[in-house]
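A short reminder: the numbers here are calculations on the coordinates, not readings from a lab. Not measured: the values here are computed from a predicted model. Cβ atoms are built from the backbone, for glycine too; each structure is taken alone.
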Structure I
Amino acid sequence: MQLNVFNIKGEDTGRTVTLNDAVFGIEPNDHAIYLDVKQHMANRRQGTHKAKERSEITGSTRKLIRQKGSGGARRGDIKSPVMVGGGRIFGPQPRDYSFKLNKKVKALARKSALSYKAKDNAITVVEDFTMEAPKTKEFVAFMRDLKLEGKKILFVLPENNQTVFLSARNLQTTKVVTVPEMNTYKVLDAANLLLTEKALAIIEEHFNA
């Protein structure tokens with residue numbers, strides 16, 4: 001699959017790039033995508049939820065009523081789980097939700113996500129560029145020239161570029177990441193994938209190794 005290369009002004013440079021079918025043209029594996037996204041979401045969970053058990057409740061340990069003869073349910077002190085304000089039975093405790101996923105499965109998931117974007121014609125390639133200073137207005141004009149304004153964009157750079165990052169930071173529909181920061185969830189969450197030529201080369205080299 002061939003894509004035209006645009007410049008920072010949104011103009012067609014007349015050059016094209018050919019997407020590697022081993023990365024952008026595979027048959028997507030939905031289960032691999034599910035597992036990778038599931039791991040990503042699980043790793044984001046803090047797991048700090050906590051409910052107090054009866055041993056952690058402040059209150060008297062005196063037995064409120066006798067064991068038998070009251071006609072009601074037997075219960076102990078005021079911290080009993082059957083009492084209002086008592087401890088909670090089997091309540092949530094702090095835990096780690098993260099789990100391990102095979103590297104090959106993660107790679108398959110990422111290639112599947114990229115292949116979906118290629119099939120949907122949702123990938124735009126721009127030539128490598130630099131910005132002299134952080135200018136959100138210039139970045140918005142850049143998106144408008146590429147006909148991407150208003151769309152949810154994932155802009156992938158080959159390496160950290162603070163000027164570009166600061167220019168796009170206030171735009172809710174645009175997220176700027178480097179190639180190592182790119183994952184399946186972010187690719188699928190975006191409506192369009194914007195790649196620089198160098199970032200594209202790194203992606204193909206990494207996933208086709």
Structure II
Amino acid sequence: MASALAQAHPPQILEVSREYLKPSAVQAVHKIEVDAAQICIRLKFPHRYLVIESLTGPKEFWYLNAFDSQAELDEVSREYEGNKALTSALAENLKRKAPYLAAESTNVFLNYRPELSEGTPWVMGRGRFLVAGWTEGSAGTGGTVFEGPDGNRLVVRAVRTRAEAESMAAATRTGTHVFAMHPELGWPDEEWVRTDPQFWRVRLK
């Protein structure tokens with residue numbers, strides 16, 4: 001299946017899976033996620049995805065999947081559910097993480113809201129750090145907006161340096177945090193690698 005993520009525009013649907021970690025669990029979960037990435041590559045996970053880690057605020061790992069349509073999302077879901085070797089391996093990997101989680105993981109699908117977005121649109125795989133925050137309001141977003149079925153909105157901006165990200169987060173609303181992309185985790189699209197090969201060099205093999 002051709003990857004819609006290679007297109008240089010925000011995803012129409014963004015899946016955000018959040019894991020809430022105990023403060024001392026980052027290194028252990030990171031190691032588990034390295035294994036998970038290799039499982040996904042070896043057993044052909046049907047979609048490319050990003051893993052990001054919160055650097056400010058509560059310690060969380062987010063797993064981001066982007067889709068250009070509901071049809072694409074449905075197709076990926078069918079392929080995933082039909083790959084029993086993959087689902088079994090990832091279920092076992094998830095059990096390894098259970099002792100390190102501070103709360104039950106959550107998963108939500110958000111729709112892109114271009115009419116509420118401001119500034120340079122965020123594209124999957126672009127930037128090395130993300131500045132992201134949840135809001136119920138629509139004014140002064142200052143970023144790319146995705147909205148969930150409950151009306152909550154996620155505002156995302158991408159930058160290249162941590163200093164720039166921290167400065168941007170400090171100047172925005174409460175609850176906006178800095179996240180680092182992890183090139184050694186997840187399964188990046190080839191287009192992401194081409195746009196910043198030095199950053200993604202861990203995947204150039």
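Results, tabulated for the structure shown:
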{"quantity": "Percent of Cα pairs over 31 Å apart from the coordinates reads 14; which among I, II", "calculated": "II"}
{"quantity": "Winner on relative contact order in percent (Cα under 8 Å, 6 or more apart) once structures I, II are ranked, highest first", "calculated": "II"}
{"quantity": "With mean count of other Cβ atoms within 10 Å over residues 75-82 derived as 13.2, matching label from I, II", "calculated": "II"}
{"quantity": "Among I, II, structure where distance in nm of label points 7 Å out along Cα→Cβ at positions 11 and 179 as derived comes to 1.0", "calculated": "II"}
{"quantity": "Highest-scoring label, criterion being mean projected area of the Cα convex hull in nm², for residues 43-114 alone, among I, II", "calculated": "I"}
